[in-house]
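All of the numbers you see were taken from the coordinates with simple rules; none came from a lab. This structure is a prediction, so every number in the text was calculated from the model and none was measured. Cβ atoms are built from the backbone, for glycine too; each structure is taken alone.
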Structure 1
Amino acid sequence: MSQAQSDRLETLKALKGTRLVDKVALVLSIWFGVGLLPGMPGTFGTAGALPLYFLIVALGTWHKIISIAIVLCVAIWSSWRAQCILGRGDAREIVIDEVAGFLLTTVFFPFTWITLVAGFCLFRFFDVLKPPPIRNIERITAGGLGIVLDDLVASVYAMICVWILLYVAS
């Protein structure tokens with residue numbers, strides 16, 4: 001059995017044997033099961049954010065800010081709890097950090113398919129590549145904040161690139 005399969009089974013077992021608040025944290029951290037999909041959980045987690053993206057992108061600026069703040073707080077809390085429950089650091093199945101990063105990358109741009117696809121691809125590029133200081137942030141910051149913070153820095157890189165693309169295209 002591969003390590004990824006073993007980790008997924010361990011996560012499913014943890015869902016059965018925990019308190020309700022821990023079950024909620026695990027379900028949120030694996031983004032309703034998306035993080036348990038085999039292969040590329042970060043990419044699946046980013047894609048899993050699309051329904052929430054379509055809800056938030058239609059809101060006004062202040063509602064977007066509040067929505068992102070809520071998602072970030074939930075991501076930090078649920079990642080921290082999942083890390084404690086699973087007994088592992090940034091577990092592959094924890095994908096709510098990708099959800100938060102992708103939403104931050106995209107929701108403040110007007111919706112077009114170009115901004116959506118560019119935001120998705122650029123966020124994944126920077127999240128996987130982890131250029132400085134992303135990798136350092138990931139190493140020095142612990143807990144839920146550490147899990148989420150590297151994705152937020154990757155989203156800032158991606159946002160800047162989307163903004164440049166839109167500026168050059170106009």
Structure 2
Amino acid sequence: MNATGNQRVRNIHRYLGFYLVGIMAVYAISGIVLIFRKGDTFKVTKTITTTLEPNLSPTAIGEKIKLKGLRFTSQQRDIAYFEQGNYNVATGEVTYQKKQLPYVLERMTKLHKATTKSPAYWLNILFGVSLLFFVVSSFWMFLPQTTIFKKGLMFSLAGLLMALLLVFL
């Protein structure tokens with residue numbers, strides 16, 4: 001590639017990087033949050049009260065309020081208790097506690113986990129392609145005969161080896 005082409009790739013790399021800085025921050029933060037998704041890190045406890053139909057089974061209640069494996073632990077009169085809350089068998093009122101991410105983190109992780117059923121899945125594809133462009137275009141940032149380019153190749157090789165180790169271990 002000639003010097004003009006080289007400069008063009010560098011300019012695209014630079015301005016695309018500036019343009020995507022916000023979404024890169026979102027994906028970085030949500031990626032860190034997703035590492036801890038099995039635990040309660042970053043989660044807050046919310047008390048939710050809603051009314052369902054009366055006389056539901058624990059399984060039906062669990063499906064409606066999205067709590068897996070819901071089982072009653074005891075019952076006193078019309079109130080059936082389960083680990084996260086209680087259910088009034090006569091009125092259908094259910095009060096329970098649920099641990100969930102704060103609103104902003106929830107929205108960020110939802111975007112991060114988007115599938116083709118999500119209206120924003122195209123953003124994930126565009127972002128992935130942009131990251132691949134950054135990988136390739138970074139080799140046009142310095143002239144190949146310079147020391148910094150040669151050192152950069154060594155760091156790139158070390159980073160590639162680390163990534164392969166992580167993928168296959």
Structure 3
Amino acid sequence: MTQGKKMLLDLLPLAAFFVGYQLGDLMLATALIIAATLVSLGVIYHLERKLALNPLITAIVVTVFGGLTLLLNDELFIKMKPTIINCLFAAILLAGVYIYRRGLLKYVLDMALDLSDEGWCKLSARWGFFFVFLALLNELIWRNFSTDFWVNFKVFGMLTCTVLFTLSQIPLIKRYSV
């Protein structure tokens with residue numbers, strides 16, 4: 001699958017969420033992010049005949065917490081979803097580095113990057129701590145600001161933070177490339 005298709009499939013659920021919120025409310029946005037996530041997962045499987053762990057975990061959490069949001073008509077669950085996903089990814093990456101002494105990002109990004117084992121460990125640890133940061137930031141935002149503010153943060157703030165963090169890792173990647 002081309003990088004363009006992958007990026008489109010990664011951004012489709014977020015775009016559906018934002019459009020749903022703008023055209024309706026958080027419940028419509030939640031229904032649309034569930035549908036778009038499952039469609040995106042189906043397209044990825046159709047094109048690659050396999051599913052990576054990250055989109056699969058995300059789809060499960062989106063469906064469960066989005067489903068609870070819709071079923072109970074309570075926005076709490078969808079607001080907690082980014083916290084839970086980020087904590088799961090952080091736990092996986094940090095356990096890999098500090099318990100198993102492995103940079104688990106290697107298994108996700110191996111085709112895109114060629115790093116030494118030390119580089120994979122450092123990159124995995126940094127991403128693990130970044131996911132902790134995003135989880136804490138999400139908790140701070142949804143608990144202290146309006147839903148409108150939280151939606152904009154989720155769509156634009158988290159994306160901006162992630163892009164900036166990714167760019168900040170270029171020196172590490174260059175240093176540990178093999």
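Tabulated results
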{"quantity": "Winner on mean count of other Cβ atoms within 10 Å over residues 59-66 once structures 1, 2, 3 are ranked, highest first", "calculated": "3"}
{"quantity": "Comparison of 1, 2, 3 - label where distance in nm of label points 7 Å out along Cα→Cβ at positions 115 and 147 is highest", "calculated": "2"}
{"quantity": "Structure with the greatest value (metric Kirkwood radius over Cα pairs in Å, for residues 19-90 alone, set 1, 2, 3)", "calculated": "2"}
{"quantity": "If helix-only ellipticity at 222 nm (-39500 (n - 2.57) for each DSSP H run of 4 or more, over all residues; to 500) is computed and equals -17000, the structure in 1, 2, 3", "calculated": "2"}
